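Listed below are the structures to be examined.
Values in this text are rule-based calculations from the coordinates and carry no lab data. What you see is a predicted model, and the numbers here were worked out from it, not measured in a lab.
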Structure I
Amino acid sequence: MSLIVFAFAIAGCSGDDNGIANEVTQTPVLIKKITEVIYSNGSQTSTIDFSYENSKLMSSTTTYSGVAPVYKTDFIYNGDKIDYLISYTDNVERSRNTYIYDNDNLIKIISNRVDQSQIKYSYTNRTLSSSESGYLMNDIYTVSGTKNFTFASGNLIEEQNYSSDFGTPVTSKTIYTFDEKNNPTKYMNKYLRYVFGTEGFSGMNKNNVLTRLSYYPSTTSTPSLFTYQMVYDANDFPTEIKQFSPEGTIISLTTIEYQ
């Protein structure tokens, strides 16, 4: 049972030196549209359109090729912080996810679904160090997974996962390398960057992933190496990201348009 937030999976972020900070500029580079093709047993295309008011992201709308429903998320703010997210399918509200803070640190996201799915965040020296996924059913709280994070220079360089979602515990580890150019979400609200990611990039990072070394299980001596290729615009923001399998086959193509 997972907590569905925004359009994709929940991610983490860190504080200060290794953290996601709101960028201050008079000309922010904002994402207008993301089109992503996933190549698996054919291909499926998803499109996310973003709507802003005074450079503040107010909603996103997601559609999928060959699938009729339209998915929308509204972002409700309390000052600079996200208060909650409302998710709709064909304009019918499906869920709300509430953000809970300790001063400026996001410490929990709670769903109002029947299982009350939630994510808890922990910090060390103001840097995100771990997260815990769980759900509450019949007044019993069950942990379904945990993640441990290592950040450097604003990027997640190592992630260790433990999951028991499907009964049998599974461990995995991922090690990343990065370029030195701008992540597409550089000017997105930092609390939205906790939860935003696609196959091509994650909002939790300052830069863009070049390689992903996947250990599954975490003790394996033969990890799988995934690689990425980028096309950048004149401002060093990626407009195209390709992800390749260890065999060199394309896995995903992410195209990003900016305002």
Structure II
Amino acid sequence: MRNFLLISILISCLFCTKKLNKVDTIQGNWREVSSYYPDYVSIGYAHFSGDSAILNNFEYQKFKLKEDSLILVLNRPYEHTINGFTNKEFFKIESLSKDSLVLIENREYWNGFDVVEDTVKYLFKRFTQIPNQPKLVKIEFASGWCFGKCPQRDVVIDSSGYFYYGPRKYDEIKSPLTSNSEKDLFNTISFLVSSIPVAFLDTLDGYYNADSQRLVTNLFFEKGLKKQIISDHNNSLMPIFMKLEHSVNFANNLKNTDRLDLKVREKVNSLRN
């Protein structure tokens, strides 16, 4: 009986370790890729941090891993036309490794004539740094108008660890905040930027849909190189946008500060609605 109990405990521990490893493995930043484009062209983004995740969305939601399934607990449940009240989304984990994540989603919808089931496969890869890229030293970011109540904010962060978050309209944060200890956060964002060729950044500038939120991003590199991108969220910079827009939730030692008057804010406000 004693040996049986010991074996049972060992099996349970092995199962727990396997489950823990899967949770650990999925943590971090993932770029959704397609065989039609180079890997640096993101068509989607996922970030897993603790028990929260962004998955092709603009906000963090709680997630669970159960056997071969990824379950998102929705912050905003909705009434599905076929499945009724929906407060969770389910993805099958086809494969998960250190560098690759493949998810499968089964969706049902009414096409006007019948209920149709659609299977979508998402391929995610880890971000990889492109060698010999100019070194990023500072970011200025401002989000502006959209057709609706998109949160608007200003963000400045640089390689010294300086961080400024200035909420504008429709933001849950009500007063500007600052910190001088955000080197790790800057390095994370800098690594994401370094996964995109600098020359490719020019192709992202000037494109946004009529009702999408306007974003202005200034990227400052060493030796005076600067890139300004005016766009919406729908491009390969989305991972950087998400890091900046949620940066206040990952920053440390925040304190209240005075509002800064930034040229990047003036620029985004000058864009025509």
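Thinking only about relative contact order in percent (Cα under 8 Å, 6 or more apart), which of I, II has the largest value? Mind showing how you got there, number by number?
On the way: I: 20; II: 15.
Result for relative contact order in percent (Cα under 8 Å, 6 or more apart) over I, II: largest is I.
Quick check on the output: 26, 21, 18 is semi-axes √(5λ) of the Cα gyration tensor in Å, for residues 65-184 alone, derived from one of I, II. Which one produced it?
The read-out was computed on structure I.
If Rg and Dmax of the Cα atoms in Å, for residues 169-208 alone comes out at 15.0, 37 when worked out from the coordinates, which of I, II was used?
Details: I: 11.8, 37; II: 15.0, 37.
The correct label is II.
One of I, II was used to compute Rg and Dmax of the Cα atoms in Å, and the result was 17.9, 54. Which label is that?
I
Have a look at I, II and say which one yields -6000 for helix-only ellipticity at 222 nm (-39500 (n - 2.57) for each DSSP H run of 4 or more, over all residues; to 500), as calculated.
For helix-only ellipticity at 222 nm (-39500 (n - 2.57) for each DSSP H run of 4 or more, over all residues; to 500), the value -6000 is produced by structure II.
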